[in-house]
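Novice: Quick heads-up: structures coming right below.
Coordinate-derived values only; no laboratory data. Being a predicted model, the structure only gives us computed values, none of them experimental. Cβ atoms are built from the backbone, for glycine too; each structure is taken alone.
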Structure P
Amino acid sequence: MASTSVGSISFFTLLLVTVSLSCGLATTSGNGFSIEEATVHDLQFAFHRNQLTSRQLVEFYFNKIQKLNPILKGVLEINPDALAQADKADQERRRNKAQGSFSWLHGIPILVKDNIATKDKLNTTAGSFALLGSVVPRDAGVVTKLRKAGAIILGKATLSEWSYFRSSRAPSGWSARGGQGKNPYTMGDPCGSSSGSAISVAANLVTVSLGTETDGSILCPSDYNSVVGIKPTVGLTSRAGVVPISSRQDTVGPICRTVSDAAYVLEAIAGIDINDKATINAAKYVPKGGYAQFLKKDGLRGKRLGVLRSLFYDFGNETFLHDTYELHLKTLRQRGAVLIDNLKIDNIVEILSTTSEDIALGFEFKLSLNAYLKDLVASPVRNLADVIAFNKKHPKVEKLDEYGQDIMLEAQRTNGIGKTENQVLLNLTRLSQNGFEKLMKRNKLDAVVVPGPNFSRILAIGGYPGVIVPAGYEKGDPFGICFAGLKGSEPNLIEIAYSFEQATKIRKPPPLQKFKA
């Protein structure tokens with residue numbers, strides 16, 4: 001394990017000092033293959049043609065991390081076993097040279113958000129020193145599936161501390177352990193809480209990554225950092241071994257540079273995990289043959305898409321945004337989609353103004369976190385009260401005076417789930433059924449299309465999926481477009497998102513040469 005001392009040099013720093021970067025890679029392998037911006041498909045093709053090895057790929061990312069992470073702070077720790085995992089993948093590939101013998105993620109490096117447990121030499125801390133040195137009982141369910149697929153766990157990505165559930169005053173992308181993450185396009189707000197997962201993918205510090213979402217934490221960082229994010233149906237992917245907020249809303253999903261890469265990652269991590277009962281109920285949504293089969297250029301043909309103008313398409317005086325999204329709607333039509341315009345969710349004002357979600361997350365967080373901490377093999381803290389006390393004991397490293405811990409204090413005041421709490425949960429179910437579900441079914445929609453991540457609350461309270469894709473840049477600031485549907489509609493959403501992406505091909509890498517440490 002890494003050092004548990006709060007004041008000691010970080011595990012990440014020590015690894016960067018000791019790791020060998022003997023390959024001296026810049027943007028290519030020794031055979032001239034360009035790694036920068038390469039997709040999973042590109043990399044697998046290069047592996048097959050002996051233009052690249054997984055070891056070279058890992059060393060390339062180590063080099064990039066060493067160069068850019070001091071500025072961007074997207075990576076919290078790198079895995080000391082990553083090169084050994086890469087060598088294992090290369091050996092397996094040499095023994096079985098038939099293309100298509102392995103999963104799409106075999107030999108591919110991935111970063112996982114630091115609230116996703118790995119039973120290895122990496123810490124799992126949710127960005128807090130309170131969990132530094134804690135020992136998890138097992139890999140998170142999604143990590144088990146990644147390892148089975150042959151993926152290389154490159155390390156842990158930074159995040160908004162405790163998945164932005166400690167303080168309402170802390171900035172997005174900040175954690176005590178990771179510092180302040182920066183958007184590689186603007187050096188500003190990366191959004192959160194899966195900030196490091198999006199930063200690292202956008203800046204080519206890794207091929208693909210995993211984030212988590214309770215409300216907006218995949219969709220918003222993906223929007224801000226010009227990458228693709230999939231927020232899956234709750235239960236489609238396991239949350240076992242993930243530092244929790246709400247079993248009702250938490251979900252784990254991919255953050256990648258392309259829709260195809262995101263589909264490959266989702267294919268690897270979706271499915272039943274006996275340690276998460278929700279995956280058993282959601283198993284019916286996992287398609288036979290996986291998600292790659294839905295990467296169709298004509299995926300928009302015949303799709304019925306709802307356009308929710310009211311509240312979501314109000315850009316004020318921003319004519320550029322207005323014109324850009326109108327152009328995107330035109331593209332959707334040209335690609336064969338049927339747009340049902342000017343729709344409105346009947347109870348949208350009530351959904352956006354209700355306090356029920358915040359109330360529910362408060363009592364769910366206390367119960368869920370206490371259960372997670374109790375299950376750890378070893379930990380400096382065993383419940384939410386211990387975490388609060390730790391922060392008070394270490395105010396400097398946790399920046400307690402600056403940011404506080406008001407969300408945690410509010411959650412600690414809750415007392416489980418009684419009659420009042422059940423009414424809150426029933427209200428959220430009612431809002432979803434009478435709102436988004438009613439809209440989708442009444443208009444026979446395959447999806448709705450909305451600008452940016454602002455639809456996240458509707459998706460969060462109902463456990464619905466969404467996919468966000470890069471949609472443009474305004475004075476250098478990225479923005480995305482979101483496609484959302486009912487539970488289990490990921491196949492439709494992937495078809496729609498992929499077809500839009502292939503028609504527009506908007507994403508461009510960040511102008512990192514403009515910025516200096």
Structure Q
Amino acid sequence: MTSPIFALCDEYVSRSAALDPIAAGAAGIAVEFSPATDYGPDGHAARAALISETLGRLASLEPLGETDLRAATHLRERLEAELAWHEIGEPLRAVQAPFGLLSEVRDSVDLLPHGDDDEWRDVAARLAAVPVMLDGWRTSLKNGLDSGLRAARRQALESAVQADLLASGGTHEALVARYGEGPVRSDLAKGAAAAHAAYAEVARYLREEYAPAAAEADAVGAERYAVAARLNLGADIDLVDAYEWGWAELERIEAELIAEADQVKAGASVEEATEILNESQYVEGLDAYRGWLQERHDQAVERLHGTHFDIAEPLRRVDVTLAVGSTSGSAYYTSPSEDLSRPGRTWWPVGNGRNRFEIWPELTTVFHEGVPGHHLQFGATRVAGDGLSRFGKISWVSGHGEGWALYAERLADELGWFTDPGTRLGMLGGSALRAARVVIDIGVHLDLPLPTGGRWTFDKACEVLRDRGRCEPHRVHAEVVRYFGWPGQAISYKLGERAWLAARDEARLRLGAGFDLRRWHTAALELGPVGLSGLAEALRRIG
């Protein structure tokens with residue numbers, strides 16, 4: 001029998017999905033197809049009202065056991081954090097690049113099933129709804145300006161560039177070609193044309209109308225940042241302490257990088273080692289790149305299952321997808337659907353006509369996005385059965401999720417998996433990048449001083465990310481734009497990893513000789529998403 005708390009979680013997921021089918025599709029929630037999310041003020045108000053109502057009803061319910069307690073704690077923490085985000089007016093100034101509303105709308109088309117004609121009709125309907133969704137967004141932004149709620153000018157201009165790219169014919173026309181001839185082709189072509197025109201119009205609006213009225217400053221300030229950090233971490237933390245820790249962590253990683261560069265070539269600097277690896281460790285052609293990635297995903301599953309993890313049969317395959325024309329600049333993961341009809345996928349940007357791909361820094365990302373990272377984490381919730389509420393199965397805490405994925409990279413290093421030339425240097429470079437994110441994100445938005453004096457600027461952030469975060473030059477600009485426009489998210493990787501490592505250390509100390517890494521991993525994944533403030537305690541309660 002379903003408990004009242006589990007029933008409320010289930011009801012919230014269904015009602016929330018009906019109000020935001022785009023987010024529901026991204027999360028893999030099994031609901032009846034609806035073409036559009038209302039991104040206008042009424043849509044945001046309806047979602048905030050549902051959150052408030054659900055919190056009120058939750059307050060009257062008593063947990064009936066441990067699983068009930070976990071479900072209630074998680075639902076309350078997530079909804080309170082999201083409601084705070086609504087209450088400070090963030091939906092009315094939600095302009096961020098590259099992972100903002102534009103990418104959500106664009107990706108929502110690609111994530112739909114592309115099978116029979118009925119599914120293609122849904123694709124055509126989603127394309128036709130793009131203008132309506134972008135009009136709603138524009139209305140919200142206008143209301144925000146009228147209320148003094150302004151996004152940063154940099155985000156408006158960068159989003160306009162992104163919209164220009166989406167307006168180019170290739171964004172959705174490939175879908176028409178993929179469908180071929182048939183009864184839905186005309187609707188697909190009309191929908192694609194309408195979507196491209198809508199992207200072009202919103203680019204014009206952002207550039208010509210919104211940007212001149214937008215905020216000059218990139219920083220969001222302490223109040224907004226605290227809300228954003230809580231939403232992303234599931235915890236209230238000492239941000240100044242985290243800033244100082246980030247610098248110390250960056251210095252620790254830099255020392256390891258120098259030592260690892262010497263393994264590539266005796267006496268080589270990190271820059272020299274990178275040049276050597278770029279000229280020797282690469283593949284050419286999209287098929288070769290995809291094949292290399294798929295082989296590494298498959299190998300990770302084979303090596304982990306039955307040793308350090310128990311991987312359910314439906315999760316023993318991760319599909320690799322090349323994201324042609326992506327504007328993100330970074331690999332990402334999309335989870336399986338609730339019913340597992342849509343598989344877990346890793347997506348690898350291959351825009352700008354690239355045909356040569358350096359593979360030595362990519363292995364660590366395979367572990368991060370695939371196995372034992374996001375794919376195992378999301379997949380475990382999909383096969384959790386009655387141990388998790390429906391909300392627990394589809395929700396997300398960035399600090400928990402990205403922290404686990406970074407822990408997965410660290411675990412791969414502990415297991416000795418970075419044996420190919422340069423791959424451990426690639427892992428350390430990725431770790432340095434995540435540490436640099438901590439200091440850039442907190443430093444910029446809280447206007448904290450640099451250790452050497454002076455203040456953060458966009459150019460300084462690019463310099464730190466490139467020179468100390470070891471970010472590839474072609475990614476630096478997009479990465480820094482992302483941090484400036486998505487406060488609190490960039491810190492979730494390293495601070496989340498810190499929380500996961502602390503929880504594992506605590507379990508080892510508490511259990512002594514009885515600690516079993518495989519059992520601990522199973523318990524950790526079965527727990528589902530948890531705010532970082534309660535992670536160690538939640539793991540302690542379940543052993």
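Novice: One of P, Q was used to calculate log10 I(q)/I(0) by the Debye sum over Cα atoms at q = 0.14 Å⁻¹, for residues 112-311 alone, giving -0.78; which?
Specialist: Working: P: -0.78; Q: -1.15.
Computing log10 I(q)/I(0) by the Debye sum over Cα atoms at q = 0.14 Å⁻¹, for residues 112-311 alone on every structure in P, Q gives -0.78 only for P.
Novice: Follow-up question, since we're still on this one. Any idea which of P, Q comes out highest on FRET efficiency 1/(1 + (r/R0)^6) of positions 104 and 256 (r between Cβ atoms, R0 = 25 Å, to 0.05)?
Specialist: Values: P: 1.00; Q: 0.10.
The structure with the largest value is P.
Novice: A value of 20, 49, 22, 9, 0 was derived for P(r) over Cα pairs in 10 Å bins from 0, in percent, for residues 416-487 alone; which structure in P, Q was it taken from?
Specialist: Numbers: P: 18, 40, 25, 14, 3, 0; Q: 20, 49, 22, 9, 0.
Traced to structure Q.
Novice: If helix-only ellipticity at 222 nm (-39500 (n - 2.57) for each DSSP H run of 4 or more, over all residues; to 500) is calculated from each of P, Q, which structure is the one that comes out at -20500? Kindly include the intermediate steps, with their values, before the conclusion.
Specialist: Numbers: P: -11000; Q: -20500.
Structure Q accounts for this read-out.
Novice: One of P, Q was used to compute distance in nm of label points 7 Å out along Cα→Cβ at positions 32 and 424, and the answer was 5.7. Which one was it? Let's see the in-between values first.
Specialist: Details: P: 6.3; Q: 5.7.
Structure Q accounts for this read-out.
Novice: Starting from the value 0.10: which structure in P, Q was FRET efficiency 1/(1 + (r/R0)^6) of positions 192 and 240 (r between Cβ atoms, R0 = 35 Å, to 0.05) calculated from? Show your work: numbers first, answer last.
Specialist: On the way: P: 0.95; Q: 0.10.
Matching structure: Q.
Novice: Suppose you compute log10 I(q)/I(0) by the Debye sum over Cα atoms at q = 0.09, 0.13 Å⁻¹ for every structure in P, Q: which one lands on -0.67, -1.55?
Specialist: Numbers: P: -0.59, -1.29; Q: -0.67, -1.55.
Derived from the structure labelled Q.
Novice: Looking at FRET efficiency 1/(1 + (r/R0)^6) of positions 120 and 136 (r between Cβ atoms, R0 = 25 Å, to 0.05), point out which structure of P, Q has the largest value. All intermediate terms of the calculation are to be shown ahead of the outcome.
Specialist: Details: P: 1.00; Q: 0.50.
With respect to FRET efficiency 1/(1 + (r/R0)^6) of positions 120 and 136 (r between Cβ atoms, R0 = 25 Å, to 0.05), the highest-scoring structure among P, Q is P.
Novice: Can I ask one more? Of the structures labelled P, Q, one was used to calculate distance in nm of label points 7 Å out along Cα→Cβ at positions 336 and 480, giving 2.6. Name it. Don't skip to the answer; put the middle values down first.
Specialist: Values: P: 2.6; Q: 4.1.
The correct label is P.
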